Each structure stands twice: as C-alpha cells, then as structure tokens.
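In what follows, structures are represented as structure tokens.
Each reported figure results from applying straightforward, stated rules to the coordinates on display, with no laboratory input. This is a predicted model, so every value here is computed, not measured. Cβ atoms are built from the backbone, for glycine too; each structure is taken alone.
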Structure P
Amino acid sequence: MIVAICTMLIIVVVFSTTQSKAADKKPTHHVGLHDRLLDFTDVRVIDNDMKVPLDDIAKVLYLPVEQENNSIYIRKRGIEISYSYITRQTAKDGVPISWSPIVNVGGELFISVKYIAREIGFKTEYLQKLKTLRIYRDDYTHMSHADYEKKLHQLLDEKKPVITQVNPTKKSPVNVYLTFDDGPNQFTTINNKILKKYNIQGSFFFLGKHMKNNESIVKEVFDAGHYIGTHSMTHDKNKVYKSPKSFIDEMNEGTKLILQMTGQDAKLLRVPYGSKPHVTPDMQKLLTSNNYKMWDWDVDPADWKYTDKQADKITQNVRDGVEKAYKSGDRDIIILLHDRSQTTKALPQIIEWLQQEGYTIKTYEPTQHIIRNFLNDTEL
C-alpha cells in the first residue's frame with residue numbers, strides 16, 4: 001500500500017510539473033489576421049491541423065457563440081456551425097461533417113483556424129518558415145505575404161512579455177475599459193502608441209466624417225487589436241436625433257465604413273452626448289432590430305473641457321470616478337475619454353495608476369457583452 005501511494009504521488013508530481021512547463025512554454029505556431037499577429041498563447045496542431053481555443057478566435061473574428069442544451073452554435077454570414085458535447089461531432093447547417101474541425105481538449109473547445117476562417121469568407125496562407133497561418137480578405141487592403149513575413153520576423157523578435165499588474169491581488173477581478181470618442185485624428189495615433197507602450201488595448205468610437213479622411217489611422221488602430229465602433233457620422237445633434245430614420249442611418253453608415261476599412265462588422269456603438277434623454281423608444285427598437293449594442297459610460301472625467309496644462313485634473317477625475325464606481329460594486333468600469341491633446345497628455349498617468357491599483361484594462365469583447373446604457377435597456 002505504501003509503495004502504491006508513493007508511486008501515485010510521484011506520477012502526480014511529474015504530471016503537474018510537465019503540465020506547468022507546458023503552460024509556460026511559448027507557442028511554436030502563430031495565427032495572423034490581415035497585417036496583425038494575434039496574441040494567442042495556446043495554438044495547437046491536432047491531426048495535422050492548426051487549432052486554437054474557440055473563445056479566443058471568437059473574440060477577434062466576432063463570432064456569436066451560443067450554447068443551447070448540450071450543443072454550441074456559431075451563426076454568422078447565413079451559415080450555422082454546431083458542435084454536440086454528447087456525440088462530439090461538428091455539423092454545418094445541420095449536416096454532420098466527416099472530420100472534426102471542433103475538438104474537445106480537456107473540457108475546452110478548440111476549432112480549426114483554417115476551417116472557420118474560410119467558412120465566414122476569409123482566405124488563409126500558411127507561412128512555413130514562421131509557422132504562421134495568416135487569415136485575410138481580398139476586400140480589405142493588406143500587405144503582400146512577402147512584406148507580412150518581413151513584419152512577422154520583426155514582431156516575433158521584438159515581442160515583449162505582457163506587463164503584469166503591480167498589485168494583482170487588490171482589484172484583479174475588476175475590469176476597466178478605456179474608451180475614446182470623436183476620432184480618428186492625429187491624437188488617435190498618439191493614443192494608440194501610448195496603449196501599445198503599456199501593452200494594453202482600448203475601444204475607439206469613431207465618427208464617419210473623420211474616418212473618410214483618415215482610413216490609414218482606422219486600419220492602424222484595428223491592426224493594433226483595439227475595438228472600433230461607430231459614434232455616428234456627423235455628431236450633429238440636430239441631424240442625428242432628427243428622426244428615427246436619420247438616427248439609424250447615421251449609425252448604419254458609420255458601421256458600413258468600419259466594415260469597408262477593417263473587414264469587421266462592428267455592432268457596438270456609442271451615440272453622441274449619451275443615450276439619455278436623446279434616444280427615443282423608436283430609436284431603441286431600430287437599434288435592436290439591427291442587432292446593435294450600445295455603450296454609455298460609468299466614469300466621465302470631462303476631459304474635453306480642460307487644457308493641456310490641466311491634464312492632471314483629468315487624471316484625478318478618472319481616479320475619483322473609478323474608485324467611486326468600485327466602491328459602489330461596479331466590476332466592469334467604462335471610462336469616457338476623447339481623442340484630444342489634453343487626454344493624450346493625461347493617458348500615461350491614467351494607465352499607470354490603474355495598473356498600480358491592480359485594475360485589469362481590457363478592450364470590448366463582443367462575445368462577452370456588458371450591458372451599460374443609461375436607458376437600462378437589457379437588449380442593448
């Protein structure tokens with residue numbers, strides 16, 4: 001009995017050590033999207049096919065993943081892909097697939113990158129030397145495979161470890177979302193660089209009238225992994241809220257521009273001046289029928305009214321607002337900022353304070369939508 005127990009303990013220790021080392025090991029294969037290198041930490045080759053966690057790729061490809069009974073469903077671009085936990089079989093539009101594009105690994109679902117990409121309208125190219133599968137679309141401007149390969153060399157050589165929270169135990173369950181309105185403009189570019197420096201991502205709500213003249217900035221922000229949603233076309237209160245039709249037209253046109261420039265059908269928006277009292281019940285219905293989600297905010301530091309010399313006041317307002325939200329029990333705190341000079345000056349201090357306090361800074365994730373609107377509309 002003693003020998004048996006000792007043997008089992010040795011097996012457990014060896015297995016745990018092996019698992020720990022495997023978890024710490026950097027991925028040997030990579031996935032790219034257009035001109036980006038996706039930060040997937042668990043890329044596996046299963047049955048000679050590159051697969052990643054379904055939750056991970058759902059975030060970057062905006063896949064609506066729903067669970068019904070003992071199956072999960074992905075419905076996008078008129079097709080339905082399902083996986084049964086009972087039969088462990090994948091089906092398309094109800095017809096079983098002869099191979100396994102979705103597999104269950106230790107309770108976590110992994111999906112074939114090549115399969116899901118092609119099913120929703122993307123092409124793929126495998127770069128053998130760098131063991132990278134690139135996902136792309138011809139209707140989205142992207143660099144050649146040769147130029148992308150050169151960029152990958154640089155990205156993989158210079159890739160830095162994720163900055164950890166200074167105090168991870170204090171407020172680690174609390175997420176903070178930095179959101180930026182009114183771009184794209186010159187300050188959008190600077191804010192993007194600041195976020196990159198701290199290895200974090202934000203959410204940008206762009207105006208259509210600015211996107212038309214700054215397509216390169218839109219793509220730059222998208223390639224950096226930030227979420228982009230519409231903030232209307234004009235931001236003109238009289239035009240946006242003139243009627244339900246003018247309202248939804250402003251939102252649809254902005255979303256269409258994002259789709260044309262990034263290839264992503266972004267359904268999260270922020271309306272000018274906040275949803276209350278401007279968004280009427282008829283406007284709410286139109287948003288819902290067009291599958292939109294809407295964010296207002298929890299913290300408004302009023303950054304727009306300060307000068308560059310008053311940037312410290314913006315930082316202090318953020319600190320006061322976030323702490324107030326935290327004490328009230330809010331665990332997903334959305335901060336309203338703008339792509340302006342004074343905000344750019346305050347942003348490094350805001351980020352450093354949030355990290356020092358142990359908050360987790362995140363970008364918007366469509367598959368994990370948080371309801372946050374002044375109308376308390378659970379559909380939005």
Structure Q
Amino acid sequence: MGKLRLGIIGAGGIAVGRHLPAFQKLHDKVTLQAVQDIDETRARQVADRFSISDVFTEYHDMFHKVDAVVICTPNKFHSEIAVAALQHGVHVFCEKPMAITTDECREMMEAADKAGKVLTIGYHYRFMQESRAAKAIVDEGDIGKPIVARVKALRRRKVPGWGVFTNKSLQGGGSLIDYGCHFLDLAMWLMGNPDPVEISGATYNELSRTPGLVNEWGKVDHSTFDVDDHATAYIKFSNGSSLLFETSWAANVKEDIESVSISGTNGGLEVFPLEIYQEKNGMLLNSEPYWLPGEEDPGIPQAEAFVNSCLGQSEVLVKPEQALQVSHIIESIYQSNVSREKYSKGMKR
C-alpha cells in the first residue's frame with residue numbers, strides 16, 4: 001500500500017481542531033481524501049480548508065474512496081458507523097468513548113476481528129509526554145506493583161454550552177462519558193488494564209439544573225439538562241488493586257484539577273506534572289524528570305500510531321478490548337447510581 005486514503009466522518013470541532021491538522025502533517029503517509037457531514041455546507045467548508053477532494057453527506061458513500069476513516073460524530077452513532085466501515089473493509093479510528101454501551105463495543109470488536117481491520121479509540125491522553133513517560137516508569141517496575149490509583153478530572157464551571165454534549169439521547173451521559181473517560185482510560189492503562197470486579201458509583205446533575213448557572217463555557221439550559229455534571233466511583237480489580245475516581249464539568253473548586261496518581265509497593269507517581277516518589281538508601285525521595293520524550297501535541301503521535309497500524313508497521317496503542325473496559329466501567333457507574341437512587345426511594349417509603 002502507498003499512502004493511506006483517509007476519510008473524516010463528522011466535520012465538527014474535534015475533527016477540525018485536532019484530527020485534520022494532525023493527519024495533515026503526515027502528508028508523506030496520508031492523503032486526506034474525503035469528508036462527510038450531514039451539513040453539506042460545513043463539509044464543503046472543511047474540505048476547502050484542508051484541500052480534501054471528496055465531499056459526502058452519507059457516510060456509506062465514502063467507503064469505496066478510502067482505506068480508513070476517523071469517526072467524529074455524537075456517541076450514539078459510533079458503533080453503527082464503525083461496524084459499517086469495518087464490514088466494507090475500512091480501518092477505523094473512533095473518537096472516545098468507544099460507544100455508549102458495552103454491547104455496542106463488542107459489536108465493533110466482532111466486526112473488526114471478522115474483517116481483519118484496525119479498530120482503535122481516541123483516548124489521546126495516553127499520547128501525552130507525561131503519560132508515556134509514566135507508563136515506561138511503571139512498566140520498568142520502578143514503583144513496584146500498582147496498588148491504589150487516584151483520579152481527579154475536575155473543571156470549575158465549564159459545562160460545554162455548545163454542540164450536543166448535554167443531550168443524553170445522543171451522548172449517553174455527561175461529564176463521566178465525555179471527560180472523565182480519558183482519565184479512567186489513562187489510569188487503567190498505567191495499571192496494566194486489570195479486570196474490574198466491583199464498581200460502585202454516583203452521579204449528580206443538581207448544579208447545572210440551577211437557573212442562571214454561572215458557567216465559563218457558554219449558556220446551559222437548566223430546564224433540559226439531563227446528563228451528569230459530576231460523578232464519583234470506587235473500583236476494585238481482580239488483582240487486588242483499586243481506583244478512586246471523581247470527575248466534573250462544574251465542580252465548585254478553586255481551579256481545574258487533572259490528577260492521576262498511583263501508589264505502588266516500591267514507590268509512587270503523579271502524572272500531571274510527572275513526579276516520582278521512592279525510597280532509596282534509607283531516604284524518601286521525590287524527583288521530577290528534566291526532559292520528557294515525544295511530541296508536545298498528543299494529536300500527532302495519536303494520528304501517526306493509527307496510520308502506522310493501518311500500514312502494517314505497528315500495533316495500535318489503544319486496543320479495543322481496553323476501550324471496552326472503560327466503557328464497561330462507565331456503564332456500571334451509571335447503573336450503580338440508578339440502583340442507589342432506587343434504594344434511597346425505597347428506604348423513604
């Protein structure tokens with residue numbers, strides 16, 4: 001195969017802001033061949049901006065023109081489009097989350113296996129410099145066996161006031177499935193993707209249902225807000241390790257917090273910024289790396305990893321079975337919250 005002919009499905013912000021600029025830089029390996037969007041005007045504007053030759057309003061019509069696609073649609077359509085592309089023999093990069101339900105995730109995996117084509121998911125936090133360095137540290141055994149991970153992904157009053165982020169029917173949820181999923185994936189990856197065996201969680205949307213919410217990222221219609229703006233969870237794994245998790249679009253905190261830390265048997269680390277905590281020569285030491293490997297923009301190595309895997313030069317970094325784990329945890333947190341609410345109502349009777 002020569003250059004990979006790439007198609008973009010969904011010409012919205014994530015396609016224009018991250019994926020198209022990244023793949024455009026890989027012009028020696030990639031041809032930006034086609035773009036599809038139900039809004040033809042928007043699709044043509046994006047095509048003109050990125051010198052893309054073919055424009056479609058129906059994604060099926062694209063498949064005979066491309067070798068691979070990047071799916072940038074609302075979550076509801078991820079599985080449907082991915083399965084259709086794979087059945088046509090087209091490699092798939094799908095934006096996160098993999099799908100709304102684990103059943104949909106499994107359908108995607110089955111289609112990829114049957115077609116023998118690449119399927120990967122856009123968890124770009126794995127490609128950050130700090131994340132890749134942290135993964136090397138953990139894999140080399142520098143902190144020993146990971147025991148406890150702590151994750152905080154908190155934004156102060158930054159509910160997305162645009163697009164369909166607060167539309168449950170299209171997205172499947174709010175802050176957990178949109179934002180927290182990145183940090184669940186990163187923590188799981190750093191820990192070696194252990195199997196979750198017990199998941200307890202709670203979700204909230206009280207703040208964003210308050211009339212006149214002070215919000216930095218646009219206006220929020222409190223009357224139609226039906227997704228979570230805050231979620232917490234406790235997860236236990238088959239190897240005995242555990243994960244403490246909290247995410248929010250609208251937390252009442254001093255400032256935004258993005259924190260992934262792991263305590264192991266021989267040491268610990270914090271990912272953002274990368275710090276390592278160890279015992280050495282009878283002393284407790286903290287260290288910060290003076291240099292981090294890789295591209296500063298995670299979109300570029302993410303795009304390159306997908307292209308190389310499609311060309312048979314490497315394996316994908318984000319494997320579909322790992323993305324399925326994340327979706328299973330998210331689905332279980334939502335289910336746990338429903339069970340908690342039913343129990344609370346039963347106790348009040």
Structure R
Amino acid sequence: MDKLKVGIIGTGSISHEHLDAYQKLDNVEIYAICDMQKSRAEQVAATYHVSHVFEDYNEMLQLPDLDAVSICTWNYTHATITIAALEAGKHVLVEKPLSITVEEAEKIQEVANRVHKIVQVGVVRRFDPNAKMVKDFVDGGMFGDLYYAKASYLRRAGNPGGWFADKDKSGGGPLIDLGVHVIDLCWYLMGKPKPVSISANKYNKLGNRSNIKYLSSYKAADYDPDKNNVEDLANALIRFDNDASLFVDVSYTLHATKDETGVKLYGTKGGLEIEPEIKFVTEQHNTMLTSYPQTDSPKLDVEQAFVGEITHFVDCCLTGKAPISSVDDGVQMIRILNGIYESAEKNQEITLGQGMEESVK
C-alpha cells in the first residue's frame with residue numbers, strides 16, 4: 001500500500017487538526033468526509049479537495065478502498081462508530097475519550113482484537129516533541145522510580161457549553177474533557193502502573209458563568225449558557241499497584257487568579273515538570289540542580305503534537321505496529337475516569353477490580 005486512504009467522521013473544530021496533519025503527509029490520501037450536516041461536510045471537502053462526501057458514516061464505511069478513519073464526533077458516539085468502523089474492516093483513530101463507559105470500552109477492545117485492526121486513542125500530548133524527549137529521559141533512568149505526580153488543568157471561566165456541558169453527550173465536564181489529557185500523560189510517563197483505588201470529589205457550584213466579562217474562551221458551536229449539567233471542578237487521588245500515586249484537579253470554572261496547567265512528576269533520583277514548561281530537578285555532589293532542556297519550544301506545541309499523532313497512526317496502519325496510545329490504554333483510562341466519577345458520586349474511596357469498580361467496604 002503506497003498511500004493510506006483515510007476518512008474523517010465529524011467536521012467540528014478538532015477535525016481540522018486531523019485534516020491539516022494528514023495533508024502534510026505524502027503517504028496519505030484524505031479520501032472521504034462525513035458529517036451529519038452534509039452542507040458542512042461538503043464545505044470541508046471542498047477546502048481539502050475531497051471527492052467522497054457523506055452524511056451517514058455507515059454509508060462511508062462501505063467504501064471498499066477506504067483503509068482508516070479518524071473519529072472526531074461527540075463523546076457518546078465514539079464507541080458505536082468505532083465498532084462499526086472496525087466491523088467494516090477499517091483502522092481507527094478515535095479522539096479521546098475512547099468511550100463514556102467501561103462496558104463500551106471493553107466492547108471496542110474485544111472487537112479490535114477479533115478483527116485485528118488498529119485502534120489508536122487520540123491522547124495527543126503523548127506525541128508532543130517535548131513529551132517524547134522527556135519519555136527518553138524517564139526510560140533512561142534519570143529520575144529513578146516515579147512515585148508521585150501532580151496534574152492540574154484549571155480554567156477560571158472556560159466552560160465551552162453546548163455538547164461539552166451536556167452529560168448525556170459528553171460523559172462529564174472538565175474531568176473527561178481536560179483531565180484525561182494530563183492524567184494520561186502522567187500515567188504514561190510513570191510507566192502505566194495498574195490503578196487500584198481512587199478517592200475523588202466533584203463540585204457543581206458555579207455553573208456556566210456566562211455572565212463573566214472580559215475573559216474570552218472557546219465556545220462550542222451549539223453553545224447555550226442555560227444548558228449545563230456537568231461538574232465545575234473535580235479532584236482525585238489515584239493509587240497504583242506499585243505504591244505510586246497521582247493527584248489531579250481540573251475545572252471549567254473556578255475563582256482563581258489565572259488559568260493553570262501543570263504536570264509534575266517526582267522520582268527517587270530526580271523530578272520533572274513538563275507543563276507549563278520543561279524543567280528537570282536532579283541531585284549531584286550533595287546539591288539540588290534545576291536544568292532547562294534546550295528545545296525549539298519549552299511548551300506544548302499542539303500543531304506538532306497532532307502531526308506526531310497522525311504520523312504515528314498512519315505508520316501503524318501501514319506497517320502493523322501497535323500504537324503507543326493503544327485500545328488497551330484507552331480502556332484503562334476509562335476505568336480511571338469512571339472510577340473518579342463513581343468515587344465522587346458515592347463520596348467514598350473505591351477500589352478498581354478487573355474491569356469493574358467495587359466500593360470499599
């Protein structure tokens with residue numbers, strides 16, 4: 001196969017990151033576009049010079065020459081569309097989260113294993129050049145055993161509204177939208193230890209806060225400030241089977257002095273920060289040292305991260321290599337996210353069993 005023929009399902013804002021990245025690659029042809037609003041699909045197809053346009057993804061999946069799809073739709077549709085694509089013999093890159101429920105995630109896993117097709121989950125931060133560089137240092141043992149991590153993704157007035165604020169469509173608020181990024185990055189750098197228990201809280205105190213002036217933020221196309229049934233803030237302590245732990249807090253709305261993203265990990269030989277910028281802490285000659293790796297940018301480069309993610313997906317489809325953000329990782333992340341929501345709902349710590357959550361007695 002000289003070129004991978006790819007289809008895009010869903011033409012919302014995130015799809016353009018996929019489209020722009022695919023367009024940069026010589027071994028890809030953007031072959032088909034699908035959106036339930038056909039006029040929007042036709043407009044995107046014209047922009048990217050794509051001849052096959054659909055409003056029903058099931059029809060698109062019948063294209064015999066179509067090799068793979070990017071799924072860029074509402075969260076609650078991810079499982080249904082992924083399974084349909086797999087059953088149609090297509091490889092899948094599905095935007096995070098893999099699904100909303102653990103049961104859906106495990107069904108995707110079962111089908112992917114049965115049909116022997118690639119499923120890559122779109123946790124784009126793993127593919128940022130700086131994250132890849134940091135992973136080399138971690139794997140090389142510079143920081144020793146990573147036993148504690150702190151992850152924050154806090155917005156002061158950043159509820160996108162629309163489907164993001166509709167729990168039936170999104171599965172939740174800032175935790176499943178933003179938190180998945182920083183939780184996944186920490187977990188990945190820590191070596192993906194098995195989660196064993198979670199103690200969490202979530203709050204619905206401030207609502208959409210559309211009254212706030214002078215602060216701009218992204219708003220979904222179906223933005224409606226009166227519709228909001230997701231959490232404002234969530235936090236959690238996740239414990240792993242190797243005695244490591246991860247603390248995370250995420251918000252859409254919060255009375256804070258500034259928006260904040262932070263990813264920090266601490267090990268037996270050193271520590272590191274990867275967001276908001278890269279810093280290493282080590283100990284030499286009885287002295288603690290802070291160093292700043294020399295890179296093109298000390299911060300996350302979203303464009304380069306998407307190019308890295310798409311390039312990796314295409315390579316896996318063409319060569320049969322397993323993706324580094326696999327369906328198995330996606331299932332485990334849904335167990336963690338659902339565990340956080342369950343602990344917060346029950347107001348107690350829960351333990352994570354094999355594929356299910358069980359309350360601590």
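Laid out as a table, the results:
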read-out: If Cα extents along the principal axes in Å is computed and equals 75, 47, 45, the structure in P, Q, R; value: P
read-out: Origin of the derived value 3.2 (distance in nm of label points 7 Å out along Cα→Cβ at positions 296 and 328; candidates P, Q, R); value: R
